[in-house]
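Asks: Just below sit the structures, each encoded as structure tokens.
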Structure I
Amino acid sequence: MTVDRMTAELADWMPTQRWFAGKNRRVRDVSVLEYTELLDGDPQLVHAIIEVAYDDGGTDRYQLLLGVRAELPDHLAHGSIGTADGRTVYDAVHDHELTARLLELIAADAKIGRLVFAAASDAELDPALRARPVGAEQSNTSLVYGQRYILKLFRRLQPGISPDVELHRALHEVGCQHIAALLGWISGELDGEPATLAMLSEFLPNAADGWAMATASVRDLMAEADLHAHEVGGDFAGEAHRLGHAVAAVHADLDRALGHQTTGPERLAAAARAMHERLDGMLRAVPSLAEHEDGLRAAFDAAGALDTPVRLQRVHGDLHLGQVLRTPLLWVVIDFEGEPSVPLARRREPGSPLRDVAGMLRSFDYAAHQMLLGHVDRQLSFRATEWTQRNCDAFCDGYAEVAQDPRSQPVLLRALELDKAVYEVGYEAAHRPDWQAIPLASIDRLLTAG
């Protein structure tokens, strides 16, 4: 199959996918950088790296798995992209017959062209398992093999080793209990550098999503609005406490594995300047932020003026309730990829553990207040704020059992929470305009409390 003939069809199809990052940009051109045949015959499996050029001059590169069949079965018709040489080209992640090939190649430590498939040294893989795609697709695509393994395909590619693989490997080596075991990976090349294409890890079939657990607790509270958060049967504070303990343990294990550094106040001043720059961009995109500008800048300046040493180490980088799973025994942290919109080199830089803490505290606020969208009820709003504070305190209490209490650095923690909320305002403006009210209201609460 000549993938080069499919560029027009790909230009139409790719922007409709959940993982496509350029939805608010106009696609000018699509080109095929390289493609590799992973399985010949009918069906055929092709791995492709596609470059998308936008009218604004920017580019993105994406990884595709393309299936090719003379006749496409009905259950795969929704993934159809177009036709080439009289055969149908489609998104192969939905075809268990083809995705089985990926596991076979990883188990065999295979190399095809510039693609390298590798199993972890202590992994014992069953290459006969078949896969199904995870339904809740986000910026990447995940395949579950027989309820035992999960393969994450990184859709948007950048040169360099993925922090997800790098940090899972480091944590696995020091025996971290709060991660899923790393089992293998797929890598290639971009711009002459190694690039991570996929990561295979242990699948946790009996785990509950942290976001789902937290929002279920909020629903219980809203149904009993005359009760306080601690009086409702679905109180989440115990789990928030255990989660704080787990996050601190992961931070401690990252320190053991990769070390830390201590820098002077100049690093805080630089971080504050970066916060101001982000705010500058968001003010242009979201004028409603303007009423909070003075308070935000004062909070950022206060953090930048601190004269205390700053401890930096590798951290998660995008921690929230959707990035943690509750197994029957403990909390597990997943997706160490960092914020996808940030360049990979910056995601691999050391940062303050407080940034992860701030991300989780913001997530508690989201879990509580997203249910009030479109409703004006002072009693429910009070309960949501009460739930948020109760669980933020419980999380910090658990964290403080392992590491320094995050609340002992209130000026820096508050600035990081506000910086995260500013980012959220911009994200919601671009993707879910009705949700802007959540981070805007929390900015107001944080500034008022400060």
Structure II
Amino acid sequence: MNEGLTEKLSSLLGPAGWLTAPSDTAPYLTDWRGNYTGKALGVARPARTEEVAAVVKLCSEYSHPIVPQGGNTGMVGGGIPDLSGQAVVISTQRMNRIRSVDPAGNTIIAEAGCILANLQAAALEHDRLFPLSLAAEGSCTVGGNLSTNAGGTQVVRYGNMRDQVLGLEVVLPSGEIWSSLKGLRKDNTGYDLKHLFIGAEGTLGVITAAILKLQPLPRTRVTALVAVESPASTVALFANIRNVFGDRLEGFEIFSALCLQLVLKHIPGARDPFATPAPWQVLIELADTQADAPLGESLEAALGSAAERGEILDAVIATSEAQAAELWKLREEISEAQKREGKSIKHDISVPISRLPEFIDKADAALARAFPGIRIVNFGHIGDGNLHYNCSMPEGEDNLRIFARSDEVNRVVYDIVNEVGGSISAEHGLGTLKREEILRHKSPVEMQLMRAVKQALDPNNLMNPGKVL
């Protein structure tokens, strides 16, 4: 049975589109963190939507599961097959074209395998901005961003990936192609079906293209790094900066002293701009479409007022693009620095902004009691309540031991997340990692509704089985 499917996929896709040799398939079978490794019948690399549809039809005919995969930069194992060796991985890497750009309508149509940085560059060529920005933008893809409803550093102004989407093209589990690439801003004709597939992690279909919103290109941008005493003072600072600057506030990031220490230790060229170490740092970025907008002077005045109120300890405002890049490097390289330091138990959680200090205080204290010596690498997008709250031990052997107790650490963190009205996944998804844990946090009604949607679209459970549900 496998041989018949393999022969047909090989004939359909050719040697560049159907990979079975272990050396060729290996990069698709392990996630970038090295936490998940699976097996597959092969890796399909279709170049067109019609080829995706043909692959899905064949897999359905032979009852073989399908695992859609973009740039394989996921954090929860959502794009990795299980160990059965029966799945066909569908990589969208070859579907990487920008199909069209409409500057007047402020839209762009990109295929699912388009790398995010290339999408941003295509928008820039037309004097437009595509506002999704995250550390993996040089390797993550549009399809993956859609499938996980990616967030990033500019959510406070522009929203998540879901908010950038006007329409999708999707191959359904039946092999049919559903397309809504119209670019309409208003279409009140029933259920808005595109939202079923955004954030579904490939469990309902294979996203092959999207029509996305573009934004006016900012002409003035200012970046500042601010030293603060605590998360409570950070929340107060955020409220005041947001009140002053409104939607000109693009980014408001927080990271702890330990995050900065790891970046300084592991990332060449990184330097601390403050003479005196601070418990917390906040990275603020403002942008305006007016070329002569006095953002620097306005931010300096706002931070001066914040200092008088006791909200900040110190501040540095970048005076050039190079200096701004240096400040952003301190924030964007945290994940890489922590990876070089060793394994960690990662949490991508969100809580109401006003309750962020409460969560941090409670979770830090509870973990310290349960796991003496634990280190918390805490950073994230405080403007939308999203923290990457990662746990490890300073010594290698101790770290291996606590990593083996991940379930216990997770239970402490997630129970407090639930207590303050938060979510156990803000922007990374559920994948394999949180598939069982979500049952403790969603109501039976929510789970029943999700399963009903899955059953309606994928009755044979062939689309990314074992993920999300």
Structure III
Amino acid sequence: MNVSPPHPDPALLERFARIVGDAHVLRSETDFVPYVTEPRGLWTGRPACVLRPGTTAEVSAILKLAEEVGAAIVPYGGGTGLVGGQIPDSSGTQVVVALGRMNRIREVDLESGTVTAEAGIVLQTLQEVAERHDRLFPLSLGSEGTCQIGGNLSSNAGGTGVLVYGNARELCLGVEVVLPGGAVLDDLRKLKKDNTGYDLKDLFIGAEGTLGIITAAVLKLYPRPKGREVAWVGLSSPRAALELLVRGSELAGTGLTAFELCIDRSVEFTVRHISGTVAPLPSPHPWYVLLEISSGRSAEDARDLVERLLGEAVEAGIVQDAVIAQNLAQANAFWKLRESMSDAQKPEGGSIKHDISVPVAAIPDFIVEGERAAQRVCPGSRLVCFGHMGDGNLHFNISQPVGADKAAFLSLYRQMNDAVHEVVRAFGGSISAEHGIGRLKRDELLATAPPVGIDLMRRIKRAFDPSGIMNPGKVI
């Protein structure tokens, strides 16, 4: 028998509506759609309502009322999360708090090298603000046209710039956070050195909204490189890619600003299914690297570095073929090819995802052992591996065998995850490198993380959120 979820209390909804204004409360099933679906289609939900606050004071009032009445809160950014952390359950009682209206730049401080931004600003918009001031905000993701900085911080997003600039945590100096009950932690400081007690901001970065709602942040800006060269490289194996990475790091140091590894199949899928993409090299190779070298000195310096690196690597037999982008359009085309690889898997049928990291030196051996594990679970399945080799993070995805039944393949999701993640742990790696835990990996985290670590996380959760209203059912 189908049981309808409980109808939300109209009087309570009106109390929430008075905080943000009726125009900023969504109540209908149609309006809920963008807030209850996620990119992989693994979860859906039904909230009591969606609130769209415009100020920190409104967020504070929402969380004060929520704790008073015991209403569960689900923070929502750009909706691009891949582990279900932003999706409410189907009870019809959880309140989604969408931060998209809080999208102001509060300050740009060029002398301090910082920008203070509200949580709802879209990442690409923040990048453009930095560019207008001749600065660089280096966080870069395939979803940057949609994702929001609050979500980036809440998931400790990684992306293509981690190799040099670090992930979201390293790019953040201070935060403003609203706690359960409505108290506001105002820690919007620009300090690079501060040893006055516990670093509280780092508890909220990566917590996926389970401890409070980030409403603003102080973020680092960097000088824009004066030269930037992008190259697409064909290689025989991940082992050759590792040799190229070591050589590139030795030659260019922090000038090696990106080093992306991908298997030929990921290029094949992308060229086949994504309009406007083309293979950069005239013939296929088993593996590829997309590398970027930047220079703070000059365009000529960047060009010299990339030419020296590739020339020496070809002479050493490490590189089979390579092409250096001749202009910005070609460089952007290389990046489009890389960033379209996730979407290109969908037309090929079912895909089982793994967002993992292992020590960089272990990547070649991990790929071999991980693929063997996948084949034991589903013979004939196809490895679609790509990711940020420079920081050890791979999207180790497995597509269904050609002609297989999609539903039957996807029924192996947990079995495949268990098999691949067992290999990850054997190499001392992580089962969640940059996407977070959310719903997808919560049970596995609880089952496999050190018991003392789980106990400490639970203590932190109880200390910050004793009523358990913040994004329940996620992470811990």
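Asks: On mean projected area of the Cα convex hull in nm², for residues 89-248 alone, which of the structures labelled I, II, III is highest? Working shown, then result.
Replies: Details: I: 12.3; II: 11.7; III: 13.2.
Across I, II, III, mean projected area of the Cα convex hull in nm², for residues 89-248 alone peaks for III.
Asks: Quick check: 56, 55, 34 is what I get for Cα extents along the principal axes in Å, for residues 193-432 alone, calculated from one of I, II, III. Which structure matches?
Replies: This figure was derived from III.
Asks: For mean count of other Cβ atoms within 10 Å over residues 209-216, the calculated result is 18.5, so let me know which of I, II, III that is.
Replies: I
Asks: Given 0.35 as the derived value for FRET efficiency 1/(1 + (r/R0)^6) of positions 25 and 105 (r between Cβ atoms, R0 = 30 Å, to 0.05), which of the supplied structures I, II, III does it correspond to?
Replies: For FRET efficiency 1/(1 + (r/R0)^6) of positions 25 and 105 (r between Cβ atoms, R0 = 30 Å, to 0.05), the value 0.35 is produced by structure I.
Values in this text are rule-based calculations from the coordinates and carry no lab data. As the structure is a computational prediction, the values presented were derived from the model and not from experiment. Cβ atoms are built from the backbone, for glycine too; each structure is taken alone.
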